[in-house]
Structure P
């Protein structure tokens, strides 16, 4: 008997949230949609800017939404869809947490998940709470100057070591291999946030200790797109 799935809507991220990664973000979304269609699902696509269009009738015609959306307007529409019984991945409330670097940073520190130390002196990073404004300060004078220019900044020390990108889909998929300490920390943070499809960056120091320096929803999975698409499709 063929597998019958409800109408599935794939929501493409707005270009303003995909700097230098519009094609990559769309590619993984389409890869997931292709696998679902091959399993018999009726798959549709929409840009997040058009998600509010009433013709979608989310609670009536759509049973599942895979969404890369990040805007407040789109997240409000998705929360309303949830209230009408639609399954939404990732949960829009979890996306709201990911949209705030301060929220993620505070969650890591309060739950003893390794984060970059707060900035004290020397080199460091200054990051806007929201958006893509991230700057490296080579000294204290630069840090002071940048601090006046960045909205609601988070200041962290520069962590020396090897930077690795990580990608996760619940606990059933994780990349890269060979960094179990990164996998454990990122997976635990994902569970705390309540997010199922996630990624980010970690620094592995020479002594093997780590610091998660970035965490976000629905990365492009450019290093492992096929494996990620298969894992995401299995969420259904």
Structure Q
């Protein structure tokens, strides 16, 4: 599962990194070191310039809400539990298969958080969990595979600029050996050479399944961080600072 991540890069840096030709970000997001479900996040997609345009899809940078709301949903609250899609079943699940076929995206991240159960117990008798920050060892961007949907709010007028809600989800896969001892699942990262095929709405379905190969093998590092990240109200670069060994919960 991926339930928290960090995203601190500026939109202009992401435009350069992902070779975006159409920047649709009207108001830049603040650096966020505690991205949680329902928050707005950056996403790289490929779409035609407009609905009526006959031009080919172009790579865009957009702001989406984390928590996918399928186009057929009656209640947008369904997105609160659609933050992840399992790689193994994404092509068949009703909530994801339409988006998987034509609406794929990349979700840029500095890294993500996972919690490891320790031998210590809480007052309730449950294992106390130590958060870890997991990121590319070279400090590069983590391009997480995602899906997006555009949900039409039936309660809003046709001319209401907020009648469409753009939402997304993160694909997950089995964790690689380097981080599997922390959690058995991890975000599915996409290698740079596969970005174009993953984003292209016209990529055949059979080819898409071939693209679902975990990237970043052996290129991830994990280290313990402050438990402050557990509270979504906490934010700032201090959340991704390595925790001194004497403060690590064992």
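Read-outs: derived from the displayed coordinates by stated rules, not from any lab. Here the structure is a predicted model, which means the values were calculated and not measured. Cβ atoms are built from the backbone, for glycine too; each structure is taken alone.
When P(r) over Cα pairs in 5 Å bins from 0, in percent, for residues 124-211 alone is computed for each of P, Q, which one produces 3, 10, 14, 17, 14, 12, 11, 9, 6, 3, 1? This value belongs to structure Q.
From which structure (P, Q) was distance in nm of label points 7 Å out along Cα→Cβ at positions 116 and 148 calculated, if the value obtained is 3.5? It traces back to Q. Each of P, Q could give mean count of other Cβ atoms within 10 Å over residues 164-171, but the derived value 22.5 comes from Q. Assign the value 60, 40, 36, calculated as Cα extents along the principal axes in Å, to the correct structure from P, Q. Answer by label: Q.
Which structure, out of P, Q, was distance in nm of label points 7 Å out along Cα→Cβ at positions 156 and 228 derived from, given a value of 1.9? It must be structure P, since only it matches. Source structure of the calculated read-out (distance in nm of label points 7 Å out along Cα→Cβ at positions 68 and 100, 2.6) within P, Q: P. Assuming -2500 is helix-only ellipticity at 222 nm (-39500 (n - 2.57) for each DSSP H run of 4 or more, over all residues; to 500) as calculated from a single structure, say which of P, Q it is. Here the read-out was taken from Q.
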